[in-house]
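In what follows, structures are represented as structure tokens.
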Structure I
Amino acid sequence: MAPSFDHLPDPEEDDYDEDEELDFSDLRERYEVQLEQGLDTFVVIDGLPEVTEETRPKLIKFLLRKLNGVGKVREDSVHMPLGEDGKSHRFAFVEYATPLEAALACKTLDGVSLDKKHKMEVNKLTDIERYGREGRIDEHYTPPKLEEFTEKEHLRSWLADPSGRGRDQFAMYKDNNVLIDWNNEKDTPETIVERPNWTESFIQWSPQGTFLTSVHAQGVQLWGGPSWLRQKRFAHPFVNLVDFSPGEKYLTTWSHRPISIGEEGHPQLAAEDDGKHFVIWDIETGKPLRSFPNAEVPSAGNDEAGNPIKRKMQWPAFKWSADDKYVARLTQGQSISVYDLPTMLLVDKKVIKIEGVMEFEWAPATPRRDGVKTYEQLFCYWTPEIGSNPAKVGLMSIPSKEVVRTLNLFSVTDARLHWQSDASYLCVKVDRHSKSKKSLATSLEIFRVKEKGVPVEVVEGIKDTVVNFAWEPKGDRFVIITTAEVAAPSAVPPKTSVAFYCPEKVKGAGVGNFKHIRTYDKKNSNAIYWSPKGRFVVVATVSSQQSFELEFYDMDFEGEKPESDKDLTANLQLMNTAEHYGVTDIEWDPTGRFVATSSSVWKVPMENGFHMYDFKGEQLREEPVEKIKQFLWRPRPPTMLTKEEQKLVRKNLREYSKVFEQEDADRGASADLAVVEHRRRLLEEWMAWRHSVEQDLEDEREALGLPADPVEHLIKKTDESEDQVIEEIVEEIVEETEEIVG
């Protein structure tokens with residue numbers, strides 16, 4: 001049976017019914033898969049230019065270049081009929097070697113442009129015959145009926161915060177419920193929507209915050225808009241992991257179970273997707289672009305018993321270029337496959353063979369390199385030492401496949417690639433072994449990508465192993481965590497050191513060499529979290545049973561600068577420290593104003609919840625939440641302001657801040673006034689209740705014939721009684737002696 005979303009809740013209706021069934025008939029009709037017989041290797045190509053008998057061979061040869069990109073087609077396998085006037089009918093029949101190639105041609109070549117005026121439309125011959133046979137194609141043309149325009153909800157409406165305070169939203173997955181809340185700083189968060197069983201596995205925001213992703217056994221659903229309606233659905237059975245492209249145009253889904261297409265077909269996938277694990281989708285159309293099987297993960301050596309050690313699958317397995325035009329996949333030790341989007345065809349129809357390649361990373365932005373007029377996308381990769389050949393780091397430009405820069409390295413045990421957010425720098429963290437291979441040390445090789453020739457700078461003075469590295473977003477400073485090598489495994493984690501680096505000051509617009517600012521020793525820190533706007537950084541200890549430290553640093557402290565830092569582009573200051581027992585996750589909000597730390601029940605069984613801090617490290621809220629699983633800030637899309645407009649805002653920030661400070665003061669005053677009014681109202685209610693009780697008591701006494709005021713009556717009775725003589729006996733000690741009896 002084909003999997004469906006039938007048992008999932010559908011909150012598109014006003015009454016949210018958890019048991020409401022979904023209608024998948026539209027998807028089934030669109031993507032119906034049936035067993036084909038006889039002509040399943042043929043495709044029909046429409047949209048071709050009109051040619052004659054003389055020019056037909058030229059067009060066929062031109063078509064073969066496109067057709068052979070997905071399979072094998074002979075020249076005599078292309079039939080282009082001519083009419084009685086000697087001109088073609090602008091379509092052709094093509095026979096592929098296998099049905100799978102024919103299906104792939106329909107998926108990848110449909111919509112491909114031949115020139116400025118002609119675009120191919122590729123369909124299976126069996127589809128055309130089946131639709132005509134079932135009456136879906138009418139021989140008489142009838143103009144399509146245009147549906148009335150219905151305005152849809154704005155998917156980025158949350159950016160216009162109705163309170164006018166520019167608040168951010170966060171999603172929280174606790175127990176079986178998912179909540180979307182407004183952050184109210186010190187006050188209780190304002191819940192926008194809460195739904196039970198919204199997801200079966202986990203939740204995930206898209207990179208620009210447009211969609212909330214829910215994951216189910218039947219596939220993935222995307223939600224958004226003020227009403228949180230379902231926007232898209234992708235039926236990948238038993239999906240485990242999800243990954244978006246940076247521009248939210250495409251989506252990768254992966255399941256550890258291979259896709260199984262039964263006899264009844266599948267609502268979105270086709271027969272050629274059977275047995276695959278990865279599917280890449282077009283989010284706008286909801287269609288699958290291409291599916292892939294799992295790659296073989298090479299062994300990481302053998303254990304003490306001689307059994308091979310399996311490497312973990314790297315995620316994401318498919319990595320996106322910054323402009324959403326390419327997606328690439330690594331075949332470890334062999335090659336990198338770069339696919340063009342949305343066709344999903346290999347760039348130049350070939351994989352990029354790189355012997356021994358271990359890892360690669362796309363540049364997170366399109367770098368404006370000095371001396372280069374045409375800017376292409378870049379990715380970096382590294383290869384280990386093979387025989388007498390040294391290890392190598394390379395930069396490659398896509399789609400030209402030009403190797404921009406290479407660097408040879410020696411005595412390499414491992415390497416990690418770290419891009420700075422603007423792609424201005426690439427840091428390669430290289431772990432090197434000694435000649436005896438008993439000790440490790442780390443060097444940082446920094447590629448200055450935007451400078452002419454891409455020079456490489458080596459950061460000196462690092463004696464220990466670097467266990468964590470993080471660039472400042474949109475900046476040129478970084479933080480590392482180092483530790484001395486531990487001879488034997490220990491239950492107690494080794495002490496670490498936290499070091500800060502920044503460039504030297506230089507004249508003009510250039511950037512100086514990277515210099516060490518300061519090191520803090522004897523720490524337990526293992527994680528670094530930069531503010532998305534730079535400047536502020538949290539260094540913390542997460543997922544530890546012994547330590548839960550949080551340290552808030554300012555790299556541009558406005559106080560007095562030490563004499564030793566006069567020539568550096570930073571003024572480092574520890575602003576605050578805090579602790580959060582059992583902290584497992586730390587995340588800055590997209591504006592860099594707040595930091596949320598959470599303790600997930602997935603990792604820590606007790607004392608779950610989240611803490612809210614401002615950027616200075618002042619705790620605003622401590623919120624215990626039972627069975628909290630995820631706390632995720634909603635990302636924001638890139639600003640629409642130009643760089644000049646952003647500079648103008650920074651220049652006039654003090655003037656803007658006065659307005660915001662006044663609004664904060666007014667809001668605080670109104671909050672205080674509300675508290676006073678609430679207390680006054682409670683007092684008035686209590687006084688009214690007391691008065692009513694006294695009146696009831698007075699009426700009851702009168703009915704029983706008792707005095708209205710018993711206390712006054714008792715005093716009056718005492719005054720009227722006879723005088724009484726009261727005798728008091730007072731004892732007084734005149735003398736006291738102490739005698740010792742022998």
Structure II
Amino acid sequence: MRYRLTLCLLLLAACVLAQIRQPVDYVNPLIDTHQSRWFYFSSASRPFGMVNLSPDTNVRGSWESGYLYDSTVVRCFSHVHAWQLAGVPVMPTTGEMRGHLGMDSTLSTFSHATEQVSPGYHRLHLDRYGIDVELTSTTRVGLHRYRFADDGQPRHLLFDTGAFLAHDSTDYSMVRRVSPTELEGYVILGPTHRRPKPVRLYFIAHTDAPAAAFGGWRAGSLVPGLAEGPTDSLAGKDIGAYLTFADTLTDLQLKVALSYTSLSAARANLAAELDHWDFDRVRQDARAEWNAMLGRIEVSGGTEARHVKFYTDLWHALLGRRIISDADGSYPDNTGGVTQVRKSSHGYPHYNFDAWWGSHWSLNQLWSLAYPEIMDGFCNTMVDMYRNGGLIPRGPSGGNYTYVMIGDPAASFFAAALNKGIDDYDVEAAYAGLRKNAFVGGIRDHAGYEHRTLAFGGGMQYYEERGYVPEGIEGPGGHKDGASMTLEYAYQDWCLAQIARRLGKQEDHDFFLQRSQNYRKLWNPATGYMHPREMDGSWMEDFQPVVDDFNARGFCEANSAIYTHYVPHDLPGLMELFGGRQTYLDSLNGSFEKAEQDWLKAAGKVHAANWVDYGNQPGTAMAHLFNVAGAPWLSQRWVRAIKDTYADTTAYGGYHGDEDQGQMGALGVLMAIGLFSVDGSAAAEPSYQITTPVFKEIIVHLSPDYYTGDTFTIRVAGEPEEELYIRGATLDGQAWSGVDLPFDRVSGGGVLELTTDSVPHKNWGR
């Protein structure tokens with residue numbers, strides 16, 4: 001009897017364990033896909049994967065492209081959804097071969113009712129052809145599985161290598177049949193406004209069944225005679241190729257391996273990562289890898305919706321920035337006149353990414369907490385680019401400098417890394433590159449997408465001479481917004497001072513610390529705001545803190561109401577300009593009260609239209625400023641209000657703006673766990689400030705390669721969903737009365753316990 005009872009209990013426990021949801025199970029990749037961006041959605045992708053395989057419903061444009069939830073058709077399944085990069089679209093079809101007529105002739109409807117999407121996997125049904133499509137991947141190899149209806153129709157795989165995809169048409173492509181089961185080729189992605197030089201992308205395609213025929217097209221017409229030889233090929237602009245299979249074939253698998261360096265490297269990537277045809281094994285491996293990465297932060301005790309949003313946010317933070325190096329570390333360097341193939345440093349991957357602009361309030365803080373090895377890898381990438389091209393980048397694509405956005409946000413990235421002991425790269429070279437960027441001729445001098453070798457659109461000559469950047473700088477490039485530049489340069493100077501302090505460079509520390517006070521040059525006591533200045537030094541006329549536009553003159557994708565608070569390194573100094581702490585708090589709180597009437601007014605990229613904008617980077621610390629200004633209960637209130645505004649877990653909400661390769665996702669994670677650093681955790685002695693989590697318990701698993709602690713745990717003794725105000729705290733069992741939490745207390749492991757209430761406790765944390 002005892003044996004049977006024990007057996008029943010064990011079986012019951014096994015059933016319960018089987019039903020326990022893991023972090024990966026909460027991710028909903030479809031959140032906010034109604035207004036997707038080319039690099040936003042990647043379903044069949046590994047963390048930072050070179051391959052980002054997913055269905056494309058819309059293929060033209062950097063915005064409103066890729067997978068759009070309300071689109072009813074699939075045009076192709078392409079393998080690269082990255083910052084200014086796209087490539088290798090594939091489409092299975094049946095019946096008459098129509099690939100040469102373009103994607104609009106071969107598209108198929110599909111239904112969300114038969115769709116399944118999760119990290120590393122996508123499944124849907126092509127209604128037109130009766131084909132079930134499944135997608136998964138390794139880091140550098142995409143794997144497709146097709147099941148055809150038993151309809152007696154010829155089966156085709158289309159490789160529309162010359163198609164217009166995302167940013168522009170392909171300049172040139174080549175496809176060669178190596179055998180009945182293998183194709184090889186490459187595409188040359190033409191320059192874009194943001195990426196000034198072409199990029200080669202190589203691919204190897206294998207099928208698990210032999211093709212009966214190989215063919216192709218050029219400029220909309222089929223090319224005759226290609227099926228006659230075993231090594232047939234075609235090349236040029238506006239070309240494509242196809243494989244035809246027996247009409248009795250029911251199941252077909254396809255591997256597509258990529259490389260940015262050579263065909264042999266693509267073949268080596270295939271051999272290194274996918275030497276079998278077990279689709280389910282790859283899918284499970286992808287799931288396990290995502291679960292391990294997501295599981296570094298465990299949360300419990302929150303609502304279902306909070307879990308879904310949290311792990312989807314975390315997934316985005318580990319998704320959008322792409323590995324471009326091969327399995328052996330080779331990567332393309334396009335900083336010079338011709339492409340050079342080089343090896344990445346210290347064994348880390350080499351990455352491409354959109355700007356670090358604003359990442360000091362998102363990725364820098366999250367990655368340095370739970371993914372320090374990722375920061376090391378990106379630091380090595382930037383040091384490699386400095387050695388190759390002479391500048392630390394702010395957003396490389398295909399080995400190119402893109403000069404995306406403004407300033408040198410890598411300064412805050414390196415400061416957050418180095419000051420947390422993340423330093424497995426040439427630190428002296430990194431500092432030399434960052435220091436160069438802070439003067440005339442450095443990357444700050446390149447305005448947005450200003451690709452000239454000698455560029456001055458960033459206004460550094462004015463910044464060095466006057467301490468501010470005026471309006472009206474002439475020349476090419478965008479975002480020549482002097483007030484924003486001045487404020488961001490001042491913060492970046494402070495970040496450099498923190499690095500110099502860590503490295504014992506006292507003279508540099510003093511110099512950059514002094515220059516970080518340049519924000520004061522824009523304070524106009526007559527208006528009570530940071531006020532743009534004209535070329536002659538006068539204040540800009542017709543000044544308004546908020547304007548109904550994309551940006552206000554002088555401010556990059558924002559306005560003065562937002563950028564006036566962009567002094568993350570010296571909030572006491574800013575409060576002094578306002579006339580004192582209470583005056584500052586009244587002004588800041590007033591901005592939130594005005595914005596609360598329509599939080600999402602600025603969504604849709606009309607960024608200057610609101611007093612507070614959490615749909616874009618410049619204002620994403622504003623709710624946490626109260627913590628530093630001595631009113632933490634207001635941070636607790638407004639952080640929760642913002643968090644609730646962006647809590648939608650449907651395809652029609654979630655970010656309401658520009659989810660720049662994980663930045664808004666990382667911000668959401670930090671808000672959810674109640675840790676955030678106003679100065680970007682870039683100080684020589686970094687710290688976080690505390691707000692109320694949305695979960696009962698958070699466990700951060702710390703890396704033993706970087707930190708001395710095993711885990712850092714945050715517990716809430718209360719109901720955080722209703723009780724959003726902190727009334728007491730203990731750290732490792734001792735009373736903790738301050739809102740500031742030193743990073744070394746986190747990285748050493750421990751337990752922070754918070755007691756919450758439904759009413760503000762204004763004496764705690766001040």
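For the read-out percent of Cα pairs over 46 Å apart, a value of 40 was computed from one structure; give its label from I, II.
The read-out comes from structure I.
If distance in nm of label points 7 Å out along Cα→Cβ at positions 332 and 708 is computed to be 4.6, which of I, II is the source?
This value belongs to structure II.
Given that helix-only ellipticity at 222 nm (-39500 (n - 2.57) for each DSSP H run of 4 or more, over all residues; to 500), derived from a single structure, equals -5000, which label among I, II identifies that structure? Could you put the intermediate results ahead of the total?
Details: I: -5000; II: -8500.
Computed on structure I.
Given a value of 1.39 for Cα Rg over 2.2 N^0.38 Å, for residues 460-699 alone, calculated from one of I, II, which structure does it belong to?
Details: I: 1.39; II: 1.01.
This value belongs to structure I.
Given that relative contact order in percent (Cα under 8 Å, 6 or more apart), derived from a single structure, equals 7, which label among I, II identifies that structure? Walk me through the intermediate numbers first.
Details: I: 7; II: 11.
Comparing all candidates, it corresponds to I.
Have a look at I, II and say which one yields 17.2 for mean count of other Cβ atoms within 10 Å over residues 380-387, as calculated.
Derived from the structure labelled I.
13.9 is what came out when mean count of other Cβ atoms within 10 Å over residues 452-459 was calculated for one structure; which of I, II is it?
I
A short reminder: the numbers here are calculations on the coordinates, not readings from a lab. All of these numbers come straight from a predicted model, not from anything done at the bench. Cβ atoms are built from the backbone, for glycine too; each structure is taken alone.
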